[in-house]
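Next up: some structures, all given as structure tokens.
Values in this text are rule-based calculations from the coordinates and carry no lab data. Nothing here was measured: the structure is a model prediction, and the numbers come from that model. Cβ atoms are built from the backbone, for glycine too; each structure is taken alone.
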Structure 1
Amino acid sequence: MKELINAFKKNKLALFSLLFILLIIAAAIFAPFIAPYNPDKINVNAILQPPSFSHWLGTDQLGRDVFSRLIYGSRISIEVGFIAVSISLFIGVIIGAFAGYYSGLIDSLLMRFVDIMLTFPSFFLILAISAILKPSIINIMIIIGLTSWMGVARIVRAEFIQNRQKDYVLAAKASGASDLYIIFSEILPNCIAPILVSATLGIAGAILIQASLAFLGIGIMPPTPSWGGMLSRGKTYIMIAWWLTLFPGIAILMTVLSFNLMGEAVRDALDPRINNSLK
């Protein structure tokens with residue numbers, strides 16, 4: 001924890017990213033209290049108004065306040081990011097842990113399954129499944145989680161292979177501890193650092209995938225506000241209402257970039273190999 005705090009103190013860009021992410025999370029939680037307008041309320045007298053004191057980021061083609069819709073759209077992005085990554089981590093950690101601990105036939109079978117999953121282009125696989133299933137935020141989170149765990153599995157497997165012959169593991173085996181106890185209580189806690197880094201970067205990827213699906217009209221259906229959907233509908237009016245695409249685009253860019261920068265800072269702080277190379 002001390003190394004993590006020092007890393008953010010030294011890396012001002014990562015600290016700014018962390019503060020921005022906290023701001024987005026706070027906006028998602030307190031959206032009803034922050035948003036000045038109802039995000040779904042249509043106002044025919046305020047159609048395509050540019051940014052002003054009454055509407056900070058302007059209004060859309062139905063007279064809805066863009067700022068309010070951006071705030072409520074952050075809820076979708078944060079939900080998808082965290083829940084999809086949670087599903088991905090759960091699957092990846094389980095498969096990677098068993099493959100790395102047991103090796104042999106179990107390792108071969110599990111990793112061949114990982115290799116098969118990696119042969120499918122992830123985004124096109126997500127598109128295909130999304131087109132088949134009923135459009136909903138829950139389905140999007142599940143689909144992204146089920147198609148993005150392979151990298152986590154490989155990372156966890158590599159960590160287990162490095163740790164399974166260490167003294168503390170051999171001591172636990174000699175004391176009669178079960179394999180499940182050794183996997184989840186002995187080895188896994190020592191693999192938290194790379195898992196945490198993978199989770200942070202995975203959230204950025206999940207948010208970007210969700211925004212891409214919404215841009216293509218898959219998943220989050222109107223009138224529910226989502227950044228990708230706002231970007232998609234705004235492109236029609238880009239020549240006369242630039243704010244409809246600019247502000248959702250900035251929100252996606254800043255959020256994804258902030259998670260990536262924060263993930264890099266966490267990796268630099270928690271990976272001893274990087275720390276040693278910098279000394």
Structure 2
Amino acid sequence: MCVPHTFEAVKPNGAGMTLTTDEIARYARHLVLPEIGGPGQQKLKRARVLVVGAGGLGAPVLLYLAAAGVGTLGIVDDDVVEVSNLQRQVVHDTGSVGMAKVDSAAATVARLNPHVVVEAHRERLTAESAPGLVAAYDVVVDGSDNFATRYALADACETARRPLVTAAVGRFDGSLTTLKPYESGPDGRPNPRWRDLFPEAPPAGTVPSCAEAGILGAVVGVLGTLEACEVVKLVTGAGEPLIGRLLLVDILGMRFETIGYGRA
């Protein structure tokens with residue numbers, strides 16, 4: 001299949017955006033996909049995606065979205081790279097130990113794809129900071145590891161009308177869903193919220209951390225990669241996002257199951 005030399009898209013403000021010759025070569029396997037093609041790749045180039053957490057889930061999200069050509073990636077994390085992170089947080093390497101995770105991740109993205117702009121936010125997302133951060137982006141990805149951040153992020157995304165892709169992982173399992181509670185489904189009913197899945201956070205100390213329970217490193221790779229797939233679908237309009245559906249992944253049994261849920 002022949003690919004034209006340039007693709008022209010129209011930004012919301014009316015200005016054109018063109019894929020460069022290098023970008024056409026880089027994204028050639030996207031450009032021949034009818035579901036993405038030139039228009040979809042231009043949407044990816046214009047997109048601003050916020051990734052909360054540059055750890056296990058955020059690592060594959062950042063790598064695959066950078067490789068896919070998302071124009072701007074925001075990274076929120078207040079932590080530094082530790083040796084124990086390297087078993088699963090593949091956006092960092094041995095030389096990154098001691099660095100701020102946002103800086104290490106930004107350096108990796110720059111090496112992977114110089115066309116991507118990284119906006120580093122070295123901070124912990126809170127209920128107070130979430131609205132301002134979320135409003136500056138088109139799509140948000142939850143790669144956090146605590147319930148306070150998850151609830152604050154979900155509330156901010158609903159208020160700002162931003163789609164949220166969120167995943168959680170255990171030792172050998174995980175789950176994934178996409179939230180757009182500010183819209184209605186085909187049946188006219190409002191889409192479900194995060195709180196329809198989890199009305200309240202579990203009591204402190206009842207859910208062990210990865211440090212306490214352990215985790216197979218590749219599990220976060222699977223779930224984070226699936227999160228990246230959802231983002232590409234949301235940006236380009238390809239396929240059907242996991243809205244009102246929860247994907248359950250069991251790595252030990254290698255089973256994938258999807259269950260529906262609705263607004264309470």
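Observations, loosely collected:
- Structure responsible for 1.5, with distance in nm of label points 7 Å out along Cα→Cβ at positions 100 and 132 calculated and labels 1, 2 on offer: 2
- Label whose coordinates, when distance in nm of label points 7 Å out along Cα→Cβ at positions 84 and 156 is calculated, return 2.7 (choices 1, 2): 2
- Comparing relative contact order in percent (Cα under 8 Å, 6 or more apart) across structures 1, 2, the highest figure is found for 1.
- For Kirkwood radius over Cα pairs in Å, for residues 172-235 alone, the highest value in the series 1, 2 is held by structure 1.
- Structure responsible for 3.7, with distance in nm of label points 7 Å out along Cα→Cβ at positions 28 and 44 calculated and labels 1, 2 on offer: 1
- Calculating percent of Cα pairs over 26 Å apart for structures 1, 2 picks out 1 as the one with the greatest value.
- Value -10000, calculated as helix-only ellipticity at 222 nm (-39500 (n - 2.57) for each DSSP H run of 4 or more, over all residues; to 500), assigned to which of 1, 2: 2
- Value 22.2, calculated as mean count of other Cβ atoms within 10 Å over residues 76-83, assigned to which of 1, 2: 1
- Label whose coordinates, when Cα Rg over 2.2 N^0.38 Å, for residues 36-195 alone is calculated, return 1.54 (choices 1, 2): 1
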